[in-house]
Structure P
Amino acid sequence: MIAHLSGTLLSKHTNTVILDVNGVGYEVTIPLSTFYDLEDAGAAVKLHIYTHVKEDALQLYGFKTLRERELLLRLIEVSGIGPTLAIKMIGVMSADEIIASIRTNNLARLTSIPGVGKKTAERLVIELRDKIAALSSPALEEEFAARDGGGVTVSEDAVRDDALSALIGLGYQKAAADKAINSALQEGGDISVEILLRRSLRLLAKG
């Protein structure tokens with residue numbers, strides 16, 4: 001798979017570039033963030049590449065930074081998010097904004113991205129909140145730690161309240177959310193907002 005390209009920029013548009021690498025022109029889809037950072041046509045350019053293979057096509061996605069490429073790889077792990085939507089997300093928001101929104105359960109911010117609905121935003125938070133920590137910056141982690149109490153053990157009541165707020169924010173009625181959370185808590189084991197949300201959503205889906 002192609003993971004990196006280095007060559008001469010032949011042309012660039014808001015969502016694609018053509019890169020000449022030893023006489024071969026590669027068409028690469030890019031986010032707006034990369035478009036703004038690119039030099040003019042004729043310049044030497046290096047791009048980090050994600051190669052997406054389908055039955056009938058091979059699509060290249062390029063980024064100026066390795067961090068953005070790694071972020072795309074994390075985003076497409078989530079059901080309902082393909083590389084086209086993921087690269088649009090990275091273009092609409094900076095990597096820092098996306099990571100912070102996921103790490104701090106900011107569903108409203110995530111759903112402000114065209115194509116990202118409430119359920120998709122909820123899956124992003126539940127599935128990536130911890131996985132995406134490696135891509136975070138020290139400043140973002142300080143903000144996240146302060147929000148979560150700087151590593152201090154969070155009480156069950158606080159976890160319950162956060163999970164309830166998240167479920168209500170997703171459109172569930174308070175009574176139904178309360179009942180699901182109570183049932184989820186009875187399952188025992190380690191409790192975190194993510195675990196409680198996952199269990200509650202499973203119970204709510206059963207009706």
Structure Q
Amino acid sequence: MPRLYLMRHGQTEFNVQQLVQGRCDSPLTALGIAQARQASAWYREHGIRPALLASSPLARAKRTLDIVIEENPGFELLPRSDEDGLIERCYGSFEGKPMSEFPVNPWNPGDALVACGGDSEASARERSVAALTHLMARAAGGDVLAVAHGSIINLFKRTMAAHARCDQDVQLANCCILVFDYDEAAGTFANTAIVNIAQPTAFDKQE
């Protein structure tokens with residue numbers, strides 16, 4: 001069964017400064033670069049050989065994928081695409097402002113920010129599911145490695161929660177890797193592991 005490796009980007013300057021990111025961008029920190037290298041080593045150690053690479057078009061996600069490619073010989077030969085459907089949720093007028101001013105949970109804002117220019121939950125869900133399903137179709141039975149953002153990954157995970165086969169109450173740390181089995185006939189993704197790179201997981205014990 002083909003697999004999706006859905007990865008969050010590394011730590012950014014806005015993460016450290018506790019500023020709302022959303023569609024605005026900030027560079028990876030030195031720690032964020034190190035986290036991406038740790039995740040890259042996990043792919044090597046587990047013999048992950050995707051057929052297709054993708055990322056959100058935002059620079060923090062693209063740079064994280066750059067590091068994964070640099071650290072895994074042969075990945076530079078794989079097809080790669082920017083996927084608009086993987087871009088982070090829009091937080092409207094709150095973007096770039098301190099997290100202390102944010103009125104809702106950024107991981108699960110629902111429709112609370114639509115009035116100030118943010119995404120609706122339905123539109124964010126639709127675009128993320130469509131993008132990842134399209135990537136799996138393009139991979140034609142192979143695996144996909146995609147880099148995206150915390151809130152949009154959390155929404156996708158919740159959307160597919162009924163099919164999950166691992167604990168879902170897990171923090172999605174920077175450069176975490178969510179492993180999904182993809183059922184092409186049903187069009188569903190079953191989350192089998194959430195790998196926070198500093199912690200051993202059931203997936204590691206299976207290998």
Structure R
Amino acid sequence: MKKGTLITIAVIAVIVLSLFGWGKSTYNGFVSQQENVEKAWGQVESDYQRRADLIPNLVNTVKGYAKHESETLQAVIDARANATQVKIDASNLDEASIKKFQDAQGEIGSALSRLIAVSESYPDLKANQNFIELQSQLEGTENRINVSRKDFNEAAQAYNTAIRTFPGNILAGMFGFDKKPYFEAQAGADKAPTVNFD
């Protein structure tokens with residue numbers, strides 16, 4: 001073979017190996033960022049589950065003091081039941097599934113706000129140590145939820161930026177890396193329920 005042919009083959013080999021290396025690195029980066037989004041979504045669900053797990057204890061505590069508030073108590077129980085039935089596959093997140101999840105969680109938030117408001121009418125309940133502790137745990141959980149939603153949105157933004165930026169967007173399109181939706185808080189969902197001990 002001629003020296004010019006060997007140089008051409010070597011240059012082509014270097015280009016092919018460079019493209020392969022770039023493709024492998026970019027693809028693996030997309031996979032890693034996609035996993036980060038799914039992990040962040042798992043934390044969102046975990047924090048919402050923690051809130052759902054607190055509800056039966058809170059309802060039972062209120063029930064002992066506010067027996068005739070059965071409608072409010074039932075609304076909380078029903079909202080919890082509805083929300084715990086909404087299951088989202090983190091690998092197939094889309095705007096509709098996140099909205100469905102948010103709507104169910106919003107019902108819990110509204111029901112809990114009504115329950116806390118009812119407690120204001122019962123001084124003995126407000127002074128109950130168990131109720132005070134449950135309110136404190138609920139407030140802490142609401143704060144965790146806010147942090148988890150923020151972390152999820154940051155992971156989704158990093159992933160979406162990576163798959164939409166040139167030239168990575170070409171590879172993302174070839175391998176089916178789709179944009180992830182953001183968690184958009186409903187009006188008032190960015191604030192923990194007001195806890196007033198006056």
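Each reported figure results from applying straightforward, stated rules to the coordinates on display, with no laboratory input. In this text the structure is predicted, and so the values were computed from the model without any measurement.
A value of -27000 for helix-only ellipticity at 222 nm (-39500 (n - 2.57) for each DSSP H run of 4 or more, over all residues; to 500), calculated from one of P, Q, R, originates in structure R.
Volume of the Cα convex hull per residue in Å³ was computed and gave 137; which structure, P, Q, R, did it come from? Traced to structure P.
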